[in-house]
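Trainee: What follows are several structures.
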Structure 1
Amino acid sequence: MNYTVLISLTALAAALMLIESMGAPLTLALNFKGDVKRETRWLAQYGQLVCTIVAALLVWRLDRNPEHHNAVAAIAAASVAASVIAFLLKRLLGRVRPGRENAGRFMGPTLRHANWRESFPSSHSASAVALSVVLATLYPQGAAIFWTLAIICAVLRYIMDAHWPSDVVSGIALGYAAAHWTMKFFLLGRSF
């Protein structure tokens with residue numbers, strides 16, 4: 001894991017959060033229509049459950065590299081770890097999404113699901129990056145594609161007005177860290 005990347009992402013998220021707390025107009029409210037709306041919603045699901053299952057099944061069926069014997073477990077664990085940690089942080093912190101009453105405010109812990117107060121961190125961004133880190137490590141020749149998909153997913157979470165910029169950057173940092181931790185566990189013997 002490149003700790004400089006992780007520290008830089010965390011510092012950027014903190015700086016963005018500070019700027020957001022000062023009331024800077026950093027949110028968007030774009031409305032897509034037709035095919036553009038359908039395609040952007042599809043791309044924003046990269047790294048989520050169905051996508052991760054499809055990626056894991058493809059790796060299971062197509063990858064015959066003996067060094068990748070735990071690749072499916074690494075893919076699943078990275079995505080699940082990123083999602084679970086994001087879920088716990090969302091319930092613990094309760095940040096209100098953009099465009100809602102008390103937008104940006106941290107409401108504190110709750111056990112109840114309330115989508116409007118589950119902005120921080122972006123679990124879509126975390127899962128997308130976690131999936132991409134594992135796939136790019138296993139298949140470096142596809143790294144540009146995996147990273148492009150993850151970045152598109154993260155940017156769309158912001159563009160679709162679902163998250164603050166700091167939520168997205170925090171999700172990216174979380175996914176990056178979760179993937180590296182799970183790869184160390186499942187893909188021992190490989191250097192990352």
Structure 2
Amino acid sequence: MGRIILVTGGARSGKSRYAEELIAGCGDDIVYIATARAMDTEMTERIARHRVQRPASWRTVECPTRPSAVVAAEGGHAAGILLDCLTVMITNRMLAHPVDWQMPTVAQMHLVETDVLAETEAIVSAVINSRADLVAVTNEVGYGIVPLSPMARFFRDCAGRVNQRMATAAAEVFLVVAGIPMRIKGH
């Protein structure tokens with residue numbers, strides 16, 4: 001049975017770098033699940049920089065919306081899996097739904113959150129049924145002000161619930177602040 005290690009923190013906190021250090025300790029056969037999409041020049045360049053940083057031996061699987069499928073497929077033989085990141089996956093799944101985010105209905109938001117949480121449960125289940133450990137990166141987005149837009153409020157709330165579920169399932173949780181990882185769960 002695989003374990004979940006959750007790494008959270010703010011933007012540019014060093015959480016991805018720390019997650020890469022953690023997963024490197026799992027062995028040689030590492031699968032990197034990338035959830036980001038190259039939708040503009042800046043993101044294309046950011047993805048390219050991330051690729052160059054990673055060891056060439058790591059296998060990258062681009063999977064913006066269903067990382068659970070990659071965990072299920074690779075977890076039986078990989079030494080470790082790095083999922084970077086959950087909050088980008090949430091955004092991708094949100095945008096896959098035909099919702100007018102200027103005026104979403106309660107029913108629409110419930111449907112989207114149900115979808116996102118179902119994928120979260122599928123990730124947890126896939127790890128439990130695998131031999132590989134999963135290091136999952138996520139953003140801590142709840143420290144700021146209440147956002148003005150319905151979409152931003154929904155995202156913040158949904159990400160908070162996903163992070164709570166993943167932290168509950170995780171054997172270890174780290175909060176990274178200014179490049180310094182702090183263990184907040186586990187030994």
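Trainee: For the read-out mean count of other Cβ atoms within 10 Å over residues 19-26, a value of 11.9 was computed from one structure; give its label from 1, 2.
Mentor: Corresponding structure: 1.
Trainee: Separate question: Can you say which of 1, 2 returns 2.8 when distance in nm of label points 7 Å out along Cα→Cβ at positions 35 and 163 is computed?
Mentor: Considering all the candidates, the number was obtained from 1.
Trainee: Given a computed value of -14500 for helix-only ellipticity at 222 nm (-39500 (n - 2.57) for each DSSP H run of 4 or more, over all residues; to 500), which structure among 1, 2 does it belong to? Don't jump to the answer; show the numbers that get you there.
Mentor: Details: 1: -21000; 2: -14500.
It was calculated from structure 2.
Trainee: Which structure, out of 1, 2, was Kirkwood radius over Cα pairs in Å, for residues 59-122 alone derived from, given a value of 13.7?
Mentor: Of the options listed, only 1 reproduces it.
Trainee: The value 10.1 for mean count of other Cβ atoms within 10 Å over residues 107-114 was derived from one model only; which of 1, 2 is it?
Mentor: Label of the originating structure: 1.
Trainee: Quick check for you: by relative contact order in percent (Cα under 8 Å, 6 or more apart), which of 1, 2 is greatest? Present the calculation step by step, with values, prior to reporting the outcome.
Mentor: Numbers: 1: 32; 2: 38.
Sorting by relative contact order in percent (Cα under 8 Å, 6 or more apart) in descending order puts 2 first.
No value in this document is a laboratory result; all are computed from the given coordinates. All values derive from a computational prediction rather than experimental measurement. Cβ atoms are built from the backbone, for glycine too; each structure is taken alone.
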